[in-house]
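K.L.:
Pasting the structures here.
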Structure P
Amino acid sequence: MSSLNRRRFLQTSTASAAALTAVAVRGAADKPNDTIRLAVLGVHGRGCALIKGFSSFDDVEIAAICDPDENVAAKARQCVNKRQQREPKFERDLRRVFEDRAVDAVVVATPDHWHALATVWACQAGKHVYVEKPISHNLTEGRRMVEAARKYKRVVQVGTQRRSGSHYASAAEFVRSGKLGKVPFARTWIAGHRPSIGHKADKPIPAGVDYDLWLGPAPKRPFNPNRFHYEWHWNWDYGTGEIGNNGIHGLDVARWVLGLDAPKSISSGGGRLYYDDDRQTPDTQIAVFDFPGTTLIWEHRIWSKTGVEGEPFGIILYGEKGTLVFDKKGWHVHDGDVASDKASETEKPHLRNFLDCLKDGKRPNADIEEGHKSTRLCHLGNIAHRVGRRLTFDATKETLRGDAEANRLLGRTYRAPFVLPEKV
């Protein structure tokens, strides 16, 4: 990889994109040595879990941790497996990580609004990517991420770890064998029992936080705790609500097991019906996706203790020859052929699959294209909720037929210089 002009790279994102696009993708990141050097971007919460997971492998070194909040650095370092003797360096600006030729791949665990830009820039810099779910803040971003992965021939794995669970694979085999018959209806849900976030006033930016960098492509707004660590999930500028936070897992499994591609139409009901607080996204939502031959439903009640059939999270496939239920024990069929499989580990095999694909060049279990197709369900469900009507989806163009207002929500306006390029 040719060297980058550090000063120019950090001055503007536009210059960064242009410089990165010109970078040849040959070098250390193409064929990692025996030790794969990872940088983890975003280390508050999920990032720490991924540091623990990846650093547990003997062939991985956490080379860098990166977050615009330097206050989380100490805890993140503590998450690194003790077998690693060298302490990872800390960076506040992810663009510095992309300059580092010694980094083979990056793990993107930032808020949703940074996923696409971080992934595209990483691919352009010759890095492979493990990106957390949902892959994008909006539908247009997801397609750009796919394009970047293909153009720069990068391995991009999505953090939908159930794709690496053997019992989910056995369920897919069972369904595709025809033993469940037609499956006209499927549902997936969560009853998160989340507390209210309340109402909080804007406050001064905490010491050690580069808030402008944290905002990145999002609009400039005053600092508020209810729009920062974790609570960003419930604000449209940064997050995708509970359907993007957890719905992606259930919708991805249903789409995978049933072999679904794109929905014909989408509708949604619900809203902020339970809590009086600062969240913008619905605390109660049902999203209905009509596919050829199957209707799939996502539902969440984040205030409820109990979900469907007593399970806080689950997936049910209603087939003509039986009903297949995924729960915490695995899966089982009732009202039909007696069949089941015990729950298997998903997280560690999923991380291992990504690392192996870096070495053998194969597509990962949760390839970016599949992650995009599942994540776009979350976006479409949210758009239907926000405009308050049924939508018709054109899968070829990835647009909504005859609905200018809804189509405007397929993308976003970017805050310079953090602009996602139209052509990657």
Structure Q
Amino acid sequence: MSLNKKFSEKTAIAIVIANMIGTGIFTSLGFQLADITSGFVIMSLWTIGGILSFCGALCYAELSSKLPRSGGEYNFLTEIYHPGAGFVSGWISVTVGFAAPTALAAMTFGEYLSSVFPKLDSLWLGTVLIFLMTAIHSTNHKNSGTLQSFFTTGKILLIIAFSLAALFFSNNLQDVNYMPSTSDFSLFTGGSFAVSLIYVGYAYTGWNAATYLTSELVDPKKSLPRVLMVGTGAVMLCYLLLNYVFLATAPMSAMAGQLEIGYISATYAFGKIGGSVMSILLSLLLISTVSAMLMAAPRILQVLGEDYSLFQILGKKNKHGIPSTAIWLQSIIALIFLWSATFQSILLFSGATMAINSLVVIIGVFILRQKETTIEKDSFKIPFYPLPPIIFIGITLITLCYLTIQNTKEILFSIVIIITGFLMYLLTRKLSKNIDKKNKNH
């Protein structure tokens, strides 16, 4: 594939940042404040989430360096475990991993914009956004990459400008204590903290986004580790800054249980008119999130099409090397989520399911190292190994255990998604074999 048919390292970093900074950071604080009102614990949540994501990014960087093919978890689990494990992971990523968050980002885009313009319907606004992004990304790499880099740069600049302006112009900064108190430590071992960590984990979801386009990156063995680490590190800093600003500008009671955290914070900082302006800007910020997800997710459908005859139409590319059919199908799945589910239900079950998916991948780091007799000299190696994968596995397991106890319904739904994926694999394998036999006979 020629360089003009590949994504640059800059575009890949933009994809990671845009996938991560989206719905979660502007909505999940409201759910956390319903049970936790300590500034120290809230900031600790976002710090732990950042550390968890960075550890995950290091592990994925090593896996991508050794298994350089598009598809993310689908590729990793197929190579490390079994094609069936890869298929189930791909099934999870396509449905819950990307379609659900795409729907959430589009939903939040509509909510923020309709809060300023009540006559506009939020669902239709989200629908139009998904349709427009799909139309652009199904053309060529230049249009797709330029659009993504433009909106992601705007996103970072907006976050910095909003944070500085809110802190500078706010007349009534909140008195929030960020130092630990004796009562805080009991919160760290409670179920509310673990469930809140799922919300935080959802907000950080997307640090692995560039691994879905590995085959379309320039020199992926060298560039992908930098892309994952730079993207994840930048987002962690943005998240800590934004949460500090939210807590400093608006009362916790005003944000508890609310979705439009950015709008509430902006209203307290700048007044009603200023809040409305920021609400419009924050809605525009979510365009890059929907855009990035509609870039990454279809590459899973593409590799499924390449590996299974039943889905071969999804593996086809247009004359510019873009899997346009897969992109349009992914957008249709996202639209189904957008029109059929509520915000919180999508957020919880998608967060839990993707946590399980990533957990199995990170365990695969140990398995792959055991399988290897020698490690390639040019492949990326996790620094301080085995600490990063152990940290990721430990925190994720604790969180999932608490979630199983407190939100059993979401975990059961995750299990149903996984079982459905396995049944789909068996059916797909059987039908693909029949298609292959017919093609050979002809």
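A short reminder: the numbers here are calculations on the coordinates, not readings from a lab. A quick note: this is a predicted structure, and the numbers were derived from the prediction, not measured. Cβ atoms are built from the backbone, for glycine too; each structure is taken alone.
K.L.:
Can you say which of P, Q returns 34 when relative contact order in percent (Cα under 8 Å, 6 or more apart) is computed?
P.N.:
So the calculation was done on Q.
K.L.:
Between P, Q, which one scores greatest on mean projected area of the Cα convex hull in nm², for residues 78-229 alone?
P.N.:
Between P, Q, the highest calculated value is found for Q.
K.L.:
Distance in nm of label points 7 Å out along Cα→Cβ at positions 62 and 134 was computed and gave 3.9; which structure, P, Q, did it come from?
P.N.:
For distance in nm of label points 7 Å out along Cα→Cβ at positions 62 and 134, the value 3.9 is produced by structure Q.
K.L.:
Next up: If Rg and Dmax of the Cα atoms in Å is computed to be 21.1, 65, which of P, Q is the source?
P.N.:
Structure P accounts for this read-out.
K.L.:
Still on this structure, please answer the following. Matching task: -1.12, -1.49 is the computed value of log10 I(q)/I(0) by the Debye sum over Cα atoms at q = 0.13, 0.17 Å⁻¹, for residues 222-413 alone. Pick the structure from P, Q.
P.N.:
Q
K.L.:
For which of P, Q does FRET efficiency 1/(1 + (r/R0)^6) of positions 118 and 390 (r between Cβ atoms, R0 = 35 Å, to 0.05), calculated from the coordinates, equal 0.10?
P.N.:
Q
K.L.:
From which structure (P, Q) was helix-only ellipticity at 222 nm (-39500 (n - 2.57) for each DSSP H run of 4 or more, over all residues; to 500) calculated, if the value obtained is -9000?
P.N.:
The value was obtained from structure P.
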